[in-house]
Each structure stands twice: as structure tokens, then as C-alpha cells.
Structure P
Amino acid sequence: MATKKKKVRNKPFKNWLYEDVAKEFGLIRTRHKTLEELDQVQFDQKHGATSQIERLKSLLVDYVDSWNEDELKSLFINPFMSLAEFVSPYYKVFTQRPMSVRYANDTLVTEGKVDFMLAKGIQTPQKPHFFLHEYKPEKNRDNDPCGQLLISMVASQRTNQDDKPIYGIYVTGRLWFFVILDGSEYAVSKSYSAEDEEVFKIFAMLLYIKDIMEKLYQEI
């Protein structure tokens, strides 16, 4: 007698709310010491990127309300992230890569494209532990950027099969939020504005995460 094939339902990343992710995967929102550490970091005024950050900040102030998502990404986020120089022999930057994971006894699948991730591998990302999701509107948006980021982090956690935390950032217009998924707990930072002097703090926080990634990927 032939085995009845399971019917698989699909729920794309873009359809997830963070509350739905928490309920579906048993996550608890809490505080996390790494976010507290991140909030304490300070920008070194002697850093060589100071003038470039100032230029990008001015550009953001002038145009953020008129940019679409791709313009925000191309004209601010990408050059800003490049200044942090996420280059290492232990990991690589991947952009617009598909991810998916099956769950609930293989009857459900969630999938989508990830805007930016750090992972091992050359052509194919392996063990991603850092994600960035960008989204233009700050008001009247239909999707939940935190939910989209969190479900990609959960997908990575289930695929990685290790006990290392997953780190992420989502950007809504001028505001940046840092997220950590550690086991069954996740934490979301307060917002940081890239259109004022906090842009330097955001950059310092990126460098802090870069150090975390360097140590993490040397271990796995």
C-alpha cells in the first residue's frame, strides 16, 4: 500500500508578524546582555570613516522621506555597511539569497530571500549567524520588518543546528533596531536614528558585532 504523501503548506517570510513567529516556534521576548553591551559602545572619533559617515548622514537627512526601499539600500545602507568592512577569512557577505526551512513534521515550509547575511561558504551560504533586513516606510506599512527578520533568524537557527546565537538588524527608514535570537529567547533593542549623531553609535555597534562574528566563526 502506497504511503500517503504529506501535503506541504507554504508561508513566505514576508507574511510573518513577530508575534506569529513567537507563537509558532515557542519564543519568549526578553532582555539580552549583548544588547545592553551594544548600547554602551562608543564611536572612536579618530576612526578614518568619520567624514564618510557624516556625508552619508547628510544624504539620509535630505532624501530618506523620498527614497524607496531600493534607493535607501543602494544610497545609504550598502555604503554604510561597507565602511564597517565585513571581510574575513572565516565568513563571507551574501545578499539576496533564498532560505527555507520545513517544520511541523515537514508539513509546513517558510521561505524567502535574505537582504544581507554573514555566513561560511564560498558560493553557497552555510551557517548564517547575522542578518540585515531593510524596509523603507516608517508609517502605514503592510508588512512587519521585525517579523520578517525574526523568521529568517529562526530558519537559520533550525538549519545551523548549533547553540550559537543569531544576530540581526532591521531598518525602517532612518531607524535601526538590533535583534538577538538565543535559544528560545529573543530580544529587540530600542531604535537608533541614523539621521543624527546616533549614526556614529550605530557604526560602533556594527564594529562590535563584527568582532563577535570573527570570534564566533573561528569556533564553528
Structure Q
Amino acid sequence: MRSKSYPIMMEVAGDTALWTRPDSGDSPCSYPAPTYSAVRGLFESVLWGPAVLVVPKKVELCSIPQYHSYATNYGGPLRSATAVKDGNNYQLFATVLTDACYRLYAEAIPNPDKTALPESAALWDRRTTSPGHAYQAMFNRRLKRGQSYSTLSLGWGEFTASYFGPFRETTQVCTELPDIVIPSMLRGVFQNGYQSEYHAVYDRDILIHGGVLEYPERGDCR
């Protein structure tokens, strides 16, 4: 029987966002909305703990998707050996979103796999009568205070959030947005929880209707 879940929600906005479509190759192009794993990562950036699973449920688009060409000089480890040796960068092009804003919804549930937990998390789990409820309470406190476990970013690390926190009264969901169908959308690449191996999973025929994307249910909660 599935453990009781506790709802958590937040609003996030940024000048630039990139939810990378894997099929766009070395010139990445963004989905119009964050992927399942990106939403989970945003929640965990506020509060992370391996004893609790964050299960994304849906995202509401609060800005019309606007695409923009973006270029940057890449100097990371994926350069060729010659480029690294000579200290040369290469120009990386992307198609990003501008003025992005979303309302995110998820649920917190206890991690059913106790064997993979580090000792500190296992101890916390044993001492906590309702880990999901405890996570919900701690998350809401941190969100209101503007605290985070790590810097929130909208895709790439340099695309930091201009706002994250409780829903703002001035924010409106784009209910009149025309339907958007995404034939294949990446769900995640580390889908078996804490310290899992790479395993890419995709969702098919995702529909954004009335400005709302609901993530498909899966039996493994991931």
C-alpha cells in the first residue's frame, strides 16, 4: 500500500530557462515547460533529503512560451582533448525561453527503499513518525523564508531564478494558451532514486491544455 502523500507547491520565475530536449543535439532547444525531473530538482533545491521522495504532479504555465537564440562560450570538460590542452573554448548555441514563470505542484512521500539511505538519513527516518509530513512542514518554512539547499536554476546553472517562493497574487495561469502537444518528453535519467544508475525514461504524447501540464502517473512514483 502506498504511503500517505503530502502536497507541496511553489512558484518559480526567471529571465531565461532551458529545459533541454535531448533530440536537439549539440544546439539544445527547450521544451515549453520543465521536465518531471527538473521540477523534482527545483523542489529538492529548496529542501533535499534521501529519506523522502518528491513526486511532481503538474506545472502551470504563468507566461506564454517565448523562444530566443542564445550563445555562450563553453569551456567545460566535454571539449576535445586538443581544445582542453590549448585552453580554447567553443561557441555553444541554444534556443531558450525568456521571461519564464511557473507554478509547480508535487507530493512528498517516504522513500520506500530504506536500504539505499545513508546512515544519517536512515536515523532521521527512524526517529520521524511521518517523514512526508515533516518534509512538507520544513519545506514550507524554508520557502517562506527564501532559504534553499542549493541555488535554484531554470535548466542550465547560469539561468538562476529571479523568484522562488509561495504563489504570488499577481501571477496568473495562461488558461487561454492554445493546446501544445509534446510527442516525447524526457522524464528523467536517474529514475531509481538515491545513487541510482543512468537510465533515461520518456513520457509520450504530453499535452499542455489550458496552460497546465499534468505528469503521467507511474507505478514506481518516479
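I have -11000 for helix-only ellipticity at 222 nm (-39500 (n - 2.57) for each DSSP H run of 4 or more, over all residues; to 500), calculated from one of the structures P, Q. Which structure is it? Source structure: P.
A value of 31 was derived for relative contact order in percent (Cα under 8 Å, 6 or more apart); which structure in P, Q was it taken from? Value 31 for relative contact order in percent (Cα under 8 Å, 6 or more apart) corresponds to Q out of P, Q. Given that semi-axes √(5λ) of the Cα gyration tensor in Å, derived from a single structure, equals 29, 23, 18, which label among P, Q identifies that structure? The correct label is Q.
In this comparison of P, Q, the computed figure 4.7 for distance in nm of label points 7 Å out along Cα→Cβ at positions 30 and 62 is attributed to P.
Of the structures labelled P, Q, which one yields 17.2 when mean count of other Cβ atoms within 10 Å over residues 150-157 is computed from its coordinates? The read-out was computed on structure Q. Of structures P, Q, which gives 0.95 when FRET efficiency 1/(1 + (r/R0)^6) of positions 46 and 190 (r between Cβ atoms, R0 = 30 Å, to 0.05) is computed from the coordinates? Derived from the structure labelled Q.
None of the figures in this text is laboratory data; all of them are computed from the coordinates on show. On a predicted model such as this, the values are computed, not experimentally measured, just so you know. Cβ atoms are built from the backbone, for glycine too; each structure is taken alone.
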